[in-house]
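Read the figures in this text as sums done on the coordinates, not as results from a lab. The model shown is predicted, which means the values in this text are computed figures rather than measured ones. Cβ atoms are built from the backbone, for glycine too; each structure is taken alone.
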Structure I
Amino acid sequence: MAEKRDYYEVLNVEKACGKDDIRRAYRKLALKYHPDNFQGDKAEAEVKFREISEAYEVLSEPEKRQVYDRYGHQGLRGQGVHDFSSMGFGDIFSMFQDIFGGSGGGHGPARGYDLETEIELSLAEVATGADKTLEFNRRDFCEECSGSGAKPGSKPDRCPTCRGYGQVETSGGGFFRMVRTCPRCHGRGQVVSDPCPHCQGTGRMKKKRVLSVRVPAGVHEGQVVQVRGEGEPAEDSTSRGDLRCYIRVQTHPFLQRHDNDLLCQVPISFPQAALGAKIEVPTLKGKEHVDVPSGTQHGDLVRMKGKGLPEMRSGRKGDQLVQVLIEVPRKLTKKQQELLRQLSEGEDELLPNKKSFMERLKDYFSLFLM
């Protein structure tokens, strides 16, 4: 028997990850290896699908995960882990229906499957908001049979196994009875005797979707813009899931975001810091000039009011902070060296903080001579 892989490796997540990370990783892999989506070897897809489902069942339940983290695969014996090797895709999907957007309650039509994608924005687009065009593939209703799976002109029949309920009940011994998805119709309640030749009776086809999404100004990295009804339809209903768009913000060459403020570090010379200067700085709308006051110290901030990013709810803008970094020259001409020496002759009066420090340092060293 082949040795089982580490469950965290199977889902491609870190051991310290949270429950939402595990859920998201499983959904992504399960949709990838579902036979309706996978383009490669179907046998390989089946093995992968069952492997990731087993990993998710263990890591998504705190008690089982704790046992696995401590004792590994051996510790899970007797812990009630399902034998996924003998289960079909429909049964596995019904077990984790809430992951894919299903209602999970067994009442009314199932909700469709959610889809996930990413939208990448520049800082300038974050400042103004943006309309982004997305192109993606999704499983959609077959145009020939309108999603029924039956050949045009015919209709699906009521499933004789579950009598149209989509679920079957079996005895678990004593007073217990188990309800599971019907193995024949996979929860649809109907079977197709004369399948549609276009979709082979599935009622679903992979289609390209082009969509414009409005991203509001002020969004942050990792936030989600949810587009209702742009996901995939459920297996047994016309209800669609949603499209979840995760925001990614490009790195700016000069500006760093701190909440709604922007920080820009600008090197200046000692004469500019001492005498004051008007310097050129980059902003989201191009270059602007700011005044550096005389006597500016290394690391001081100059605030540019209202030049930051808008708050998502109120629209109130943050500021741009210009941090000045005094750069010390590495090479000087003889004339420059002489001028600096002349300047340093009276530096005690020019640098009061240094003068105070030196006096306190002298007193400190005198303690060691007593």
Structure II
Amino acid sequence: MFGRFTEKYYPDGILQFEGNYKNGQANGYGKSYYQSGNLQYEGMWANGKYHGKGTLYDEAGGIIYSGEWRDGHKLNGGLRENFDVDSDKLKKYLDELNSLIGLVNVKKELNSLINFVKLQRLRSQRGLNIPTISLHMVFTGNPGTGKTTVARLMSKILFELGYLSKGHLIETNRAGMVAGYVGQTALKTEEVVRQAVGGVLFIDEAYSLVSDDDFGQEAIDTLLKLMEDYRDNLVVIVAGYPQLMEKFIASNPGLASRFNKYIEFHDYNREELFRIFEYTCAKNSYRLDADAAQILSDFIDKLTAHKDEKFGNARAMRNIFEQCIAFHANRIMNMKQIPDDLSTLAKSDIIRCIN
């Protein structure tokens, strides 16, 4: 039934596999190792694939998945076993997501996705078969609409749900994936993807990978392969302007097949932008006086009424805030006597920022 005990080695002499071998493949109990020498997998094999009970580890020794395998695939659809759908951290991250200003449709879509993952956890606990889950997403929207913030929260939420083994976020773009010479791009892309395994890989302005040169295509081809290799422990989110992202996904059948969840981030309206500025003030122990608040409100009205492709949304509010507190500091420090109130932003502070 099973073969005889065999050891296999990497070219540099590092142990690659030890266990039962038959017909040139692992069959029965065995262990595989990373080229670093750290344990990669321990458990049952069939025809060279994980099959039966086994545990898969990352290179740092953390458990990616422990349970039943069939033909190299996890029977629970890629969900980690140690999770708690009612954990305090999960509630905290969900509250953060749902407390974000605006983004009503984003929160609706993501809460639906989160509920789906939760239900699969409950079904798995009851011994039911569950579908293989792929959560790769396309975030479309203008700059400053919260795409990176939401991606970071989703990485933490999916970790708490047991879908991801680490829950971190790696942010990159074309420059982080494409090299200047043929062959190097694949290595560069592979490096950034491997850093993201166990978490979320966020690729901003992903449409820039589609260009007249071959380097961007090499990055896409490498990305698609690695998304398949790590499909049980990696979420890739590509982001950018709506129309450009549509062209990007349509440019490659592999992209269209792997990214089937589209979430649109709309521009903030005037009320939301004002609330974002107030929230930023409160978070940093500042506040606006009545005259400053009116000046800012009037400016936001004009800003939203005449916005163009350079409109920065929440990013514009953060920039104004940073300039405002700098002017506020200069005004306070040039007074003959430092006042007790060091937190109130005045009309003059706002005017200097917007003129």
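Looking at structures I, II, which one was distance in nm of label points 7 Å out along Cα→Cβ at positions 12 and 52 calculated from, given that it came out as 0.8? Answer for the origin of the read-out: I.
Taking FRET efficiency 1/(1 + (r/R0)^6) of positions 124 and 268 (r between Cβ atoms, R0 = 35 Å, to 0.05) for each of I, II, which is largest? Could the numbers behind the result be given before it?
Working: I: 0.85; II: 0.35.
Between I, II, the highest calculated value is found for I.
From which structure (I, II) was helix-only ellipticity at 222 nm (-39500 (n - 2.57) for each DSSP H run of 4 or more, over all residues; to 500) calculated, if the value obtained is -7500? Comparing all candidates, it corresponds to I. A value of 51 was computed for percent of Cα pairs over 30 Å apart; which of I, II is the source structure? Clearly, the read-out refers to II.
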